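What follows is a group of structures, each given as structure tokens.
Read-outs: derived from the displayed coordinates by stated rules, not from any lab. Just so we're clear, the structure is a prediction, and the values are computed from it rather than from any experiment. Cβ atoms are built from the backbone, for glycine too; each structure is taken alone.
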Structure 1
Amino acid sequence: MKGGMEMRRYFFKLLVILLISFAVAASSALPAYAALPYRTSSTDYTGEGIPSPDAYKPLKTVKGFSGPEDLFITADDEIYVADTKNNRIVHLDAEGNVVRYIPSETGKVEDARKKAQLRGPEGVFVSKDGSIYVADTGNRRVAVFDSKATYQREYVSPPSQFIPANYLFVPSKVVIDPRGYLYIANKGGYQGLLQLTFEGEFAGFFGSNKVQADWIDRIKRKFYTEQQLAEEDKKLPGVISNMTIDERGFIYTINRNMARGQIKRLNAASYDLLGDINFAPWDNAMSKTNFLDIAVDSRGMITAIEEGSGFIDQYDSDGNVIFTFGGSGKEDRYGLLQRPTGLVVNSRGDLIIADGDLDILHWMVRTEFGELVHRAISLSSQGDYEEALPIWKHILRYNGTFERAYQGIAKAQFGNKQFAEAMDNFSIARDKDGYSEVFWEYRMIGMQRYFGSAMTVLLVAGAVLFVLRRYLKQRRKRLRQQGGTRSQTANDWFYSLQIIGRILRKPADTLYDIANSNRIKFAVPVAIVAASFIVNIAGKAVVSFIFSDVRFRDLNLMVEAGAFLGLWLVWVLANYLTGSVMQGEGTMKKVFAVNAYAMAPVLLFTLPLQLLSNALTLQELAFYDAAMRIMQLWMLVLMFIGTMMVHNYNLKESIRMSAVSLFSLVCISLFAFALGGLVYGAMDFFTQLGQELVKRG
């Protein structure tokens, strides 16, 4: 009996051990991001974040600094740290171990030792011959040491008539190009990077930004006097706050307070090879993302750190977002940044980030997913689409919403002449250029194969339409000769519908009839407005995605209704109210009717045009846009003629009345917007108040 009890206890303990082991194994099999204090995301075609498996994870931290402000990494992965508050440069090996401190204490001559002393250095750069260039910010110079850390010389503000008299030389960062030119980022210097020759002579300002003027500034310049403009606060161009240089000698700059071109890749002629793109597509009109530092790896991948948030953003060589991860936190948590100041990437792809508040270096390594994505992007950028194909498919097993993978697969399918499959995947990835290129080939093959059949169908259809038109014309003629058989009510309904087509051929006469006839059934104008809205929505469903801005499933029906119906109804109200004040003759019902019939071009041509877009490529975008603009302009002209007819105005009165109506429309819209904001704020207040009362109750 006792032996049986012991045996049961033994099996119970064994079962517990097995369960614990299973739980540990299961937890270790969880994705890496489950244990990290931050989330990783990629972006969709709108710039919105999409959750993604982690691309990087923290490996370790390196300590022993005080307020580090900049990092530099050599080709053999040795790291130089601008240890600002310790007034020195720290040289680390590839694993983060200290090799030496700069300046060293070996100098025998007192003057040489004084010259070598640094004060608050904020930038460091090491040339290929091992020379160490230090942005000695506190001493307002660039100090140079040789490969043995022996002081050599200094660069100070050069004398030049081209440098403004109030220019303060306070260098914070420095890089050297393959020709030996120095590029110095100066604190607060909006003129661009100060470019010096090897001898220290002024060579110009490099990479300067232009003032970004908004529409308000353009209006001011047009209407303000010179004195008024002089009294305005001067807008300054974006300041270059940091920079790096890649293996090919291109200089990457970080530009502050810019809506576009926050990061630029400049050639020797100071031309931005990235094309002035927006590196923060998630920004809105009220916010601008500023970056702190930037690094470029051997594959051309760009990594930048955001100011304030501590997010790390990674881009491909064309500036397309790959990942956003990391973040900031007040508490000292592994992987979170408090005040990131510097960034480098080594040959293995590890990220080393200086933290000026924690006085450490964060060391982050790629995950398997991150390495797969980088490898696939690199192969695709080199044109090796076939080799990248299995990697992209493997990536989709990690993350089925990773749009870049569908783009990579589509490029491989295009190369294999799998046009239909390539178009499907380009569509998922929202790659309009890729889709258009494939569709052009697909369309060309289809035209060569089916041109004869298509022409036959068109000729037969044309003949049928011709015969049908002749028959209907003769039938109408017979009905007129017989005096007609419809009742007056039926005639009125027929008349109300018939003039939808007649308004396109005889707009002035038809709108005059609408404004002065009592035969119009009011349900028809109401139906026209409703049908126009339905056609507008249906058009967004059938239009080719290369001509649409958003996916149909992402449309907000309320927003669409407000933009289409709401704006039209406000115009009708403004037109009627303005006409009442300006002695117009139109009633509300008549004003509604003429403006409804004026939507005939939208009702009749929107859907055919947007269906036709599926047979076009981006090369024909100008024709599609022109057709849509003509249709919209046609509608506006009909609305103007309708205003003239319904209120019995002459041309001059109609122009004045339309201008006042537009102003009224703006005023009513602003009032509605403000009222909506107040109602929303009040509802939010009472909702929160109710929730608080429930909690306390």
Structure 2
Amino acid sequence: MPVPHNRRVLWAALFITAISFLIYWDVLWPADPSLRYPWSYDSWGHLIKAEYLQEQIATGTWYPDIFPQWYNGQQMLRYYAPLPYYALVGLLPAAGDVFVAANWFLFIAALFGGLSMLLYARRYGPTFAMFGGVLLVLMPDNIRVAFAEGNLPRVFAAALLPAAFFCLLNVLTADRRRGYWFAGLAGMTALVVLSHAMMGAIFAACFSLFVVVYWLTGKANSRYVLQGLLGIFTGVLLSSWWLLPSLTGGITELNVEAATEALAKFPWNVAFNPSVRQYDKEALYVGLTFLLTLSLGWVYWKHLDGVMRAMLIVGVVTLTISSTLVSGLYSALPLSHLFWPLRFMTFSGFLLVLLTVALISTTWGLSGRGRRSFGRFAAVGIIALMLLDFWQSASLVVTAPAPEEITHVAELLEGSSGWRVATADLSLLGSSPSYLFSTATGREQVFGWAYQGAATAPLLASINQAIEKGFAAYALDRLDRLGSDDIVVLKTTSESRYHVSEEFREALPDAGYELTYRGRRLELYQRQGGPRAYRVDTRVFAVGSGAQNVSLVFPEILVGSDTALDSYSVEFLSQFDTLILAGFNWRSRGVAEDMVRQLAAGGQRIVIDLTGTPPDLLVRIPRFLDVYGERILLYDPPRLDSVYDLGGQGRGALLQPFDSEIRPWQAYVPQGLEHKSVTFDFQGAQAVAVGTKDVGQGSVTFLGLNLMFHSVLTGDPVAIDVLERELGVKAHRRP
């Protein structure tokens, strides 16, 4: 007697739940309460936000604006999507502890995602949907994100994906209740965006790609396709009350080139290597058996319906995006730095699990001589191999004790006076200092983990660079401006991939910091202090991305937050003795040029480096004040000839070799100058490194050879001497 469908679904749900409890047992009920803490990189940082939200709700503030403990005040819910934090707060009363609540959160998210696969039971059968749910609970990348990365908002978004995609499928294929599924698609899309903005954008893009591919296979009703796309767009609109403000600040403010270079992708020889977790449990492992699914899909292509064919094509495309195979092409796409390739794995992994369910359901039911037995053998074999392949990732589902030395440093901070703490660890310690240094001590934090959401993010990124590269004067000056009385330094060696420079550590005592603790990995430097305000007197103002770099060498330079020159007023700029323009741009070239003429006529020193400025539309090279930048390539450093002494070497001196990683050296030579003070030989002709142009009653200095960037990379004393003379400031001197 056949078992009714609903009862089979119930038994399938119980089976998924039982497997989930088995996998998460030690996380839900650790043998020792002191082992309940996350070992992941990000979790602690998310939990401090959940605790803060709970405190604010207790005072009647349900949607707090400023999170004062974080980077001089951060709009926490502007950059971080709100839903996961409210979910954590909802679990806190029953859990009694934020760490227990986090463990429950991870379990519930995994279970919800697994049970959501049963929505496909009528399409593919309860038994096969059940195995899909178990595979999703065990999916290696999902477990890695939850326990190695600790990205709780991303875990929340991934849990919603099966239900959201189910609504999309029904919009495209259902004959009845279409309005119901349209509303479901819009609502689920909005929930995903409000869980994690980037994952929402990636899911929306992948949903749209699936709709288009399904339509191109000729299986879709055009009206249904438009409804699907409209449902996705409606979901984004529903979340726009939060999404639009979040698009200013945070990751969107970071340098595009730097963000693009930092994008992670997986190499195929690692991602499909089952042994990778034996020596690196945090490494990305996609799942070797996914290749079986793809192979079976191509073998049975003619037996697949339009939905399955679209799944196969989109699964391959999104999997490839996550890899290094197309990284160069993908990085060239607009806004690619906002869609991190590796995060496409969440969608491609789910889609390949669903495709596996669909394939084994199809092959199981094949009829014909020899087909049925082979199809069933293939179905059982793939399920068994995938379960075996995925099960090894269950070893990541564990908790850990609190980090001992970081906890000890937090206790030392609690017993001393001070205002703000900076964690100089190049983010290598993860987010546990961010939680422990604030919750245990009440300290505000100015530097440490995940500063992308801070209004001071560009400044903090520069401090990070200064700490690593040895620009101690800059790092200490900016940390001083941010109110740092305590600095926790991670002890590293020069052989480390990232290391805290000795120049920075050695400069701390001279800046008034006392070494109060030296442990195995950490050092604590402290000074007395309390809440205060700063007024920085500086004579030099700079505009542009290149100016941010050169300020590392010349800390007296104050860099504007906007790279457009005409976003500032002449009245504001005229209060400074020197104006530096490097990597700058403008809203109107004419307005910007008139501003410079007016400032030069008033006697202000103006120095311009055309590197990174917008090119002239006709000649395709930089142009400003009728001075053109001619692009040159250099393999060897030139000899400079000057009208003044160059660093004590007379009027002729050889530059140090260019950075070995940037060959050939790309630079611009300014053309159209009346006066040349520093020149060099280029292909038998005299080229300008420093020169001036008469502008009305004043003059403007132009720099060539990309000298500013060269001085930052190499510390070349000749280049620095030239810049000191032209900029009117001393290198490595604090204001």
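Comparing structures 1, 2 by distance in nm of label points 7 Å out along Cα→Cβ at positions 64 and 688, which one has the largest value? Write down the numbers at each step before the final one.
Details: 1: 5.0; 2: 5.6.
Across 1, 2, distance in nm of label points 7 Å out along Cα→Cβ at positions 64 and 688 peaks for 2.
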### Task
Name the one structure among 1, 2 that P(r) over Cα pairs in 5 Å bins from 0, in percent, for residues 288-519 alone of 1, 6, 11, 12, 11, 9, 8, 8, 8, 7, 6, 5, 4, 2, 1, 0, 0, 0 was derived from.
2
## Note on the structure
With percent of Cα pairs over 52 Å apart computed for every candidate in 1, 2, 23 is reproduced by structure 2
### Query
Where is FRET efficiency 1/(1 + (r/R0)^6) of positions 56 and 160 (r between Cβ atoms, R0 = 35 Å, to 0.05) largest, in which of 1, 2?
2
